[in-house]
Structure 1
Amino acid sequence: MGLSSSHSAVLVAIDWGTTNRRGYLLDTNGGTLDTCEDELGLVNIMNKEFYEAFKLLTTSWMEEHGPMPAVLSGMVGASTGWVEAKYCSLPAGLDDLAQNLQPVPMGSPIWIVPGVRTRDDIHTPDVIRGEEIQAIAASTSNENLLIVAPGTHSKWIQIKDGRIVWFTTFMTGDVHAAILNHTVISQLHIFNSVVSPKVFALGVKTGYSQNANLTHVIFGARTRVLFKDLEPKDVSGYLSGLLIGAEISGALSALGTSFPKISLIGSEHLCALYRKAFELCGADCNPVTENAIGKTYIDIAKRAGLLECRYECL
């Protein structure tokens, strides 16, 4: 960690996920003065010792800059997290998130951002927790934008005029790992970190066109190896293509023929795969190059009145 600005720190923000977390030290304009990340995500906190983990990340900042409030987002607010932060309904924007912050009952000025919930056309519930901050941060207040956040559970989030108006989730990464490690396909799979562009493209095109037959074409990841159409080292890349192609097909079908500009947020590796997949499926997309994550946390804190108070200690 190393401070990059002399501006006064007023807020600690933490994107606290399932496997890791990232902290931000912010000034009043949302500028990032310092960051810190580690692997103390939800699953790595022993005996519910969240406060101890919080102090581990923030103590040096508090000692240098004095006590200040903290806003947390992500799975730390799940029912299995530190304190459950309930869900907001759609449409949801900064005001909705600010009005529903969940205080952590520790005698310290710590709040958790709520998640967002919806139900699809067949009334199946869906939720996001953490991605709401990332999606709003990636958009502008007057923009109609479709944010795609690839990952273990890929999120497609539509933002209109600064508010989340629609979203859906695909278990693409989770299913990929489960198939490779816990099905008959795992017996023919050889680990290879390099994804063949040709094999990936075949998977994307197959998954996109055969979305309705996905469980059938997934079995093809085995039979293609049996009949020498696919090398064992290419099973993972082919399967990635299948699942991503099916995800894109399903999401675009739900959105209809007219959908907003698509932007990608997430790891460079996953965004590169998805960008290629979109291209193969005939859709344009662009990675988000500027992300106002700090300003989004600060806006929530200001709307909730957190920065107007004085605290004696944390």
Structure 2
Amino acid sequence: IRLINGPHGCSGRVEVYYNGQWGTVCDDGWDMNDAAVVCREMGCGRVVSAPHSAYFGQGSGQILMDNVGCSGSESTLTNCSHIGFYRHNCGHSEDAGVICSDLRLVNGLNKCSGRVEVYYNGQWGTVCDHNWDVNDAVVVCREMGCGRAVSATHSAHFGQGSGQIFLDDVGCYGPEGTLKYCPHEQQHNCSHGEDAGVICSTVTGLRLVNGNDSCSGRVEVYNNGQWGTVCDNDWDINDGEVVCGEMRCGRAVSVLHSAHFGQGREPILLDNVGCSGNESSLSNCSHDGFGKHNCSHREDAGVICSGKEKLLYNS
């Protein structure tokens, strides 16, 4: 597999090698699960997006795959279901692409902590901890889709890396969108005993999508850097009450099943949710575990709440 025409080695038009030739992948059914497999196969960081419509330009030659359907756990794209090599109903205007992060966290307790490594010129390398501080960690945590920066670690707290040390004297202000936009030195006088790391909070969140207002819609939760939907198995008014309360949207008027607000495209993150109705957050309710389900997006859950709560202030 290779990525073509991207700004760095971890993004671009997806091309696969089969039967002695390179060819493209059609974007029919192309989603984040497919892109996640590509990012893993390429040795890149987490998937950021799965662009369609020849976002990275049109390829030439054969279109080798169509209707790719990865679960997200496959080791290679060719192990995912598809309708067969060379079989498609596409033009190159539908060439699929991926954008993977060129940043990763290694040896941490979860996806939101670890030694900071950046991808450059075809290889991963570390960051020296000279001047490494919480502003740098804020940028890394944001780029990784994690919560707030808890700590900026020094002295190879998460173990020593190997290979190149790519960045030194990083000086982020905090609002930068990616670590590589922060001031830094590419020359260094460091050893891997000075590899920098971060600890970010793992964040959960909630949003309502495709509703008539901000208090109705398909329920989506945020966990470990990604948004995903909720399956409607056992979805009831108690679950709706918790969602409406968490969204500060009053009481639950109704709970919707069978993708009433349209089918989502992100992973399905929760199934068999069982709230009592008194929980402060949907993620505090019982469920099968993040990412565990036996559902399709035809079963995406939704809610209609009474409306935004009015806050009263005493003068």
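Derivation of every value follows stated rules applied to the coordinates shown; laboratory data play no part. Because the structure is predicted, anything quoted here is derived from the model rather than measured. Cβ atoms are built from the backbone, for glycine too; each structure is taken alone.
Below, the figures for the structure above:
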quantity: Among 1, 2, structure where FRET efficiency 1/(1 + (r/R0)^6) of positions 108 and 196 (r between Cβ atoms, R0 = 30 Å, to 0.05) as derived comes to 1.00; calculated: 2
quantity: Value 18, calculated as relative contact order in percent (Cα under 8 Å, 6 or more apart), assigned to which of 1, 2; calculated: 1
quantity: Which of 1, 2 yields 0.95 [FRET efficiency 1/(1 + (r/R0)^6) of positions 76 and 124 (r between Cβ atoms, R0 = 30 Å, to 0.05), calculated]; calculated: 2
quantity: Which of 1, 2 leads on mean count of other Cβ atoms within 10 Å over residues 92-99, largest value; calculated: 2
quantity: Structure (1, 2) behind the derived value -11000 of helix-only ellipticity at 222 nm (-39500 (n - 2.57) for each DSSP H run of 4 or more, over all residues; to 500); calculated: 1
quantity: Structures 1, 2, by mean count of other Cβ atoms within 10 Å over residues 68-75: label with the highest value; calculated: 1
quantity: Parent structure of the calculated result 22, 13, 12, given that semi-axes √(5λ) of the Cα gyration tensor in Å, for residues 164-251 alone is the read-out and 1, 2 the choices; calculated: 1
quantity: Ranking 1, 2 by distance in nm of label points 7 Å out along Cα→Cβ at positions 188 and 268, the structure that comes out highest; calculated: 2
